[in-house]
1. Output the label of whichever structure in P, Q has the greatest value of mean count of other Cβ atoms within 10 Å over residues 113-120.
2. Which of P, Q yields -10000 for helix-only ellipticity at 222 nm (-39500 (n - 2.57) for each DSSP H run of 4 or more, over all residues; to 500), as computed?
3. Which of the displayed structures (P, Q) returns the greatest value of FRET efficiency 1/(1 + (r/R0)^6) of positions 33 and 241 (r between Cβ atoms, R0 = 30 Å, to 0.05) on calculation?
4. On distance in nm of label points 7 Å out along Cα→Cβ at positions 57 and 169, which of the structures labelled P, Q is highest?
5. To which of P, Q does the computed value 15.6 (mean count of other Cβ atoms within 10 Å over residues 177-184) belong?
6. Matching task: 22.6 is the computed value of Kirkwood radius over Cα pairs in Å. Pick the structure from P, Q.
7. By the measure distance in nm of label points 7 Å out along Cα→Cβ at positions 209 and 233, tell me the structure among P, Q with the highest figure.
Structure P
Amino acid sequence: MPTIDFRTALREALDEELAADDRVIFFGEDVALAGGVFAVTPGLYEKYGRERVFDTPISELALTGAAFGAAISGLRPVIEIMFGDFLTLAMDSLVNQSSKYWFLSGEQVSVPLVIRSVVGAGGRFGAIHSQMPASWFMGVPGLKIVTPATPADAKGLLRSAIRDDNPVLFFEHKGLYRVKGEVPEGGEHLVPFGVAAVVRRGEDLTVVASGLMVGRALEAAGRLAADGIELEVIDPRTLVPLDMETIVTSVERTSRALVVHEAVRTAGAGAEIAARIQEAAFFALDAPVWRLGALDTPLPQDPELEQLCIPSVAEIEAAARELMRI
């Protein structure tokens, strides 16, 4: 398998799905002629033409509204909202239309819509271009939420998202675009929704992490292994649907759980995961389920302060050591 970076894996997924299905279209702000602000989509406009890959005005609500209309009319639109922070401008279309239309239509009309969006800290983009908005949408029935952490998952999950008949929020962490990994070529490389990846086996403590935090959890696990503490690291890959079976099976074996996420700790995705672990595996636990998230503050632009706000490798390591002492 070739080794490619995260952004190239995404481009391959889009390219292959555009080639495979004439109903797939792709549009957004600066995604066509410029190839995307983060250089994810160059060449697609030239290959597929302005009817299937095109730029739009800067209006997130108009974007999602147009995509919703296209989806219920028989197309399979993929759109890009440049930064996940600006999904707030499209809330009505996402929360009151796209997510509910299958239900409101009496299960007659699907909404095969994918919203790609860049999220997370690490780029010095400041308080309104660096948030992790997954938990804003986890309580909205009808929306699926994807958070890939590797190039292989980025490609396989995006292809699955485009083929899904439901609206999908596909979150791409800006800190992962340069990460490289082996990725299957062409064919039918699909990663199913609702199937977590056990990215490291361990017997002492289960760490559930997604996106950028997966790599940090693995690094912390490597440090702890030197002292004989073996972490099991699980990447849910999709927050909705969430593979609780894999997570609970792991926790029942290790008897301890730490949930790490980049969003603020209060009401973040980790709160929901921790609550479900507590409900499902209470009698197997030797310690409380812990959450590790960002500080409850807007993210500063200063690079050192920015990193101080989100969970670090050292903080994951320290939390794991403390849990092991309980």
Structure Q
Amino acid sequence: MAHATAWLSALGIAGLGLAVAGATVWGALALYYSDLPGEPVRIAFATAFALGTLLAFVLLRNRRRTLIGFGVAFGVVLLWWTSIEPSNERDWQTDVAALPYATQDGDLVTLHNIRNFDYRTEQDFLPRYDERTFDLRQLDAVDLIAVYWMGDAIAHIMVSFGFAGDHVAISIETRKEKGEAYSSIAGFFKQYELIYVVGDERDLIRVRTNYRRPEELAYVYRTRATPANARGLFLEYVEKINQLRERPEFYNTLTTNCTTDVWWLVRTLSNQVPLDWRVLLSGYFPEYAYDLGNLDTGLPFPELKARSLINDKAHAADQDPKFSERVREGLPRPPVRFDR
């Protein structure tokens, strides 16, 4: 009995130690990736928190008081961190400077600030925004776009809606300020706001396939969305786009990103969308959609993926106004599932 009690006590101490270590790392990173003015100040606060915690547990003998002191210090950091609010009023990079929004009159939805840049290189472009009106009665296609740049596990996921051949794509991204670069670690700590970029496919796809160096691999998968689900999903996007214009949100690398937000939006339409590890490893999200029966299951997934790669078509289409039509030539299109 005494042996079992000692074992449980040791496990409890080890668990508490891991919790303190994890909270210390989180607190130091939260202080470093914060809105405190200047990197030297952020480094100083992060170092003081981490080093102070280490020295306290090494030098102080009263562990109970040390734990209480650490809890107070961590609570102060946590309270301060939760007070950091997102904003739409910053000095934004040009590609995310204009927030899209939508207005609706019955079945007619007008999307404002549709990005349609004309690129010479990825960094050299002519900013251009359009305003287009779409008739929900003509919504006849929902396509899943997956773009890869660092192996099979990670992809950027976009959704494109087709209205009788006229396509508009939506890309969930970080809204970076001028001078900011993306960091997946920083993305955990309120470093970037969230933006739903609404764009012409000649912008959102072509910049990734034709102008980024190295170029990214883009796959377009035709889905089996029913007309009702396509309409519902599009309107969910419209609502979210307008919400972000009124109430900005932070991007989060794990919980609020290009894949998890798509999953949540689809889930609003049906409870038959179980959570799966492939939602977090976004490169496998198309395979997840395939296993749910939302893509063309008449082909083995490896063959479907191979036939859905559009880079060569995007290179050939480039400046063609019929870019969306040309990159879809020969793509497998499954029959609509009316059983859902």
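FYI, it's all coordinate maths here, none of it is from the lab. No experiment lies behind these values; they were computed from the predicted model shown. Cβ atoms are built from the backbone, for glycine too; each structure is taken alone.
1. P
2. P
3. Numbers: P: 0.25; Q: 0.65.
Top value of FRET efficiency 1/(1 + (r/R0)^6) of positions 33 and 241 (r between Cβ atoms, R0 = 30 Å, to 0.05) goes to structure Q.
4. Q
5. The correct label is P.
6. The structure behind it is Q.
7. On the way: P: 0.5; Q: 1.9.
Structure Q comes out on top.
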